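Read through the structures below before going on.
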Structure 1
Amino acid sequence: MLSFLPGPIKGVLAFTLIALNTVVCVVPLLVVTLFKLVLPVRFWQRWTSAVLIWIAEIWMTNNGLVLGLTQKMRIDVQGLEGLHYHGWYLVTSNHQSWSDILILQKIFNRRIPMLKFFLKQELIWVPLMGPAWWALDFPFMKRHSKEFLEKHPEMKGKDLETTRKACEKFKELPVSVMNFLEGTRYTKAKHDQQQSPYVHLLKPKSGGIAFVLSAMGGQLRSLLDVTIVYHDKAFGFWDLMCGRIRRISVRVLERPIPVEFAQGDYEGDAEFRGRFQAWVNQIWQEKDVLITTMQQEAAASV
């Protein structure tokens, strides 16, 4: 409707509307959170948690409406058939831009349980969003480097313990746990620095999802393997706001999670770790080939 406006004006308008939507939704969300904290009764906790998720889904719906209002963006999505709002999913995707998150929320909102991301501990201080993520039980993680653990061996295993505590909250209601296996956004510089064996991807980090599967004890039975391909040269967050992203292809593949991966010791069992990494690497090899195919199909359709 407003896609005829110049890019920067669309960007300011879209960002302003999303910011306003955030303020409007965060206020009642925090109010409900206060009621949730006042009465630590299981039934009340479950009910208020459901209300919080409902508010967050309204926020995501409104963000999608803003994008539809300010730009012409075509998203070709395949693989959403058979997904359930009351399912339990582990979700992963290739990661190229902060735009990925808005795209994932747009295609999955109310099709599966709300996506919950593992966030860096520092993000809890982000104005409005930090408290909102906390209220919605998004887990805040503080990962320790190998160098830190060598100096402080007593902290070994604390990451897994923190993950388990975070996942305890996920056992009450259906959930979609989101994890970007690459751990960071793809850039050519990062790809070259890693000497990645993949054409379009960084090396996957399998430890995070191994911890989640172990902590959830088999509740997550399906992996939603998402592949996102942008067909425009610019696809950053501001490019999304300004309407410069016109064509996106998304493929969703539901994969069964092997039962054995819900019980193994990723850190302590080298044989288990090898099998788990082989499973993840196979997924990544197939994703790399799929990205090439999606790019070729898009080029042929122009």
Structure 2
Amino acid sequence: MRTVLFAILPEVVLLDVAGAADAFRIAEREAPGNYQLRFVSTQSTVRAAVGLHLDKLEPLPQHIPDHSVIVVTGVTSKGLRLDSAPAITLVRWLKRAMENETVTLMCVCAGALLAAKAGVLKGRECTTHHQHIDDLMQMEPAATVHANRIFVEDGRVFTSAGVTAGLDLTLYVIGQQLGHQVVAAVARDLVVYMRRSGGDPQLSPWVMHRNHLNPVLHRVQDAVIRDPAANWSAARLAAVACTSARNLARLFAEHAGCSPLDYVQRLRVALARELVSNSELGMERVAEKTGFSSAHQLRRVWRRWEATPPTAHRARVSG
């Protein structure tokens, strides 16, 4: 189980905490035994920027469990005083905590400035809220600061533009740690889109065609994501949607911009690509596990959606 530590300062932007925390909470509900949330601070009671007081916060722990996730949340411009006693204490704690190379750091909004103050961003790519871009560049000249990114991943350090971008980042991290099926369920529960980093060359097939709010299509897409290799005939998909195959095709075209078959094939190819990259399975076995009738059909469909066809030899296990 991963410990998720929310490090909170006075004048914290509540949405920076609540958005990420709720995403982790739902992920734990969907996949029990993965996340334990803790809320820590330099003081037991903190006033948020909206005036709400957060009480009974834990003190900053001296011991950070291996594989923990630390979330450093943003504060208002008024509350961002890096020379204040709470900020200095938090920066020192964060510097020590990041000496554990198994720890993942997520910075939401101005949290990146605290990471920079702790020396964590030296030599890394990063971002922050647009109001703080210049400050971040001045604080850490050795960092490559991106001004037009939703979030940036550099090794085990993640930074985001803040507010709703912090939720985008959280979904991305959950997807990395628990997989596409869990993060799709979390995003669906929160009624939000799933976006990847603006620097990615293309959108993942697992999140494509989902920037809509049609409940019928989401029900069908959730079912396909749970088991891409199932026998997804037009009739079976229509049964999940509780509509006719013809009407489902119309809904897919209108809201998702593709056909039901296209959607199924994209996910099957995505699953096949993961098996080819991360397993010792031969192509016939990969085809069988991903819903294709043969390796020949897998290659044919793969060429439709991917520029590079799969290799015929057994895949090497990635380290």
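Bear in mind that the values in this text are calculations on the coordinates, not laboratory data. All figures in this text were calculated on a predicted structure; none of them were measured in a lab. Cβ atoms are built from the backbone, for glycine too; each structure is taken alone.
Structure summary
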read-out	value
Kirkwood radius over Cα pairs in Å, for residues 184-239 alone from the coordinates reads 14.1; which among 1, 2	1
Structure (1, 2) behind the derived value 5.2 of distance in nm of label points 7 Å out along Cα→Cβ at positions 8 and 288	2
Read-out FRET efficiency 1/(1 + (r/R0)^6) of positions 96 and 280 (r between Cβ atoms, R0 = 30 Å, to 0.05), computed value 0.95, structure in 1, 2	1
Comparison of 1, 2 by relative contact order in percent (Cα under 8 Å, 6 or more apart) - largest value held by	1
For helix-only ellipticity at 222 nm (-39500 (n - 2.57) for each DSSP H run of 4 or more, over all residues; to 500) computed as -16000, the structure of 1, 2 it came from	1
Computed -0.25, -0.54 for log10 I(q)/I(0) by the Debye sum over Cα atoms at q = 0.06, 0.09 Å⁻¹ - originating structure among 1, 2	2
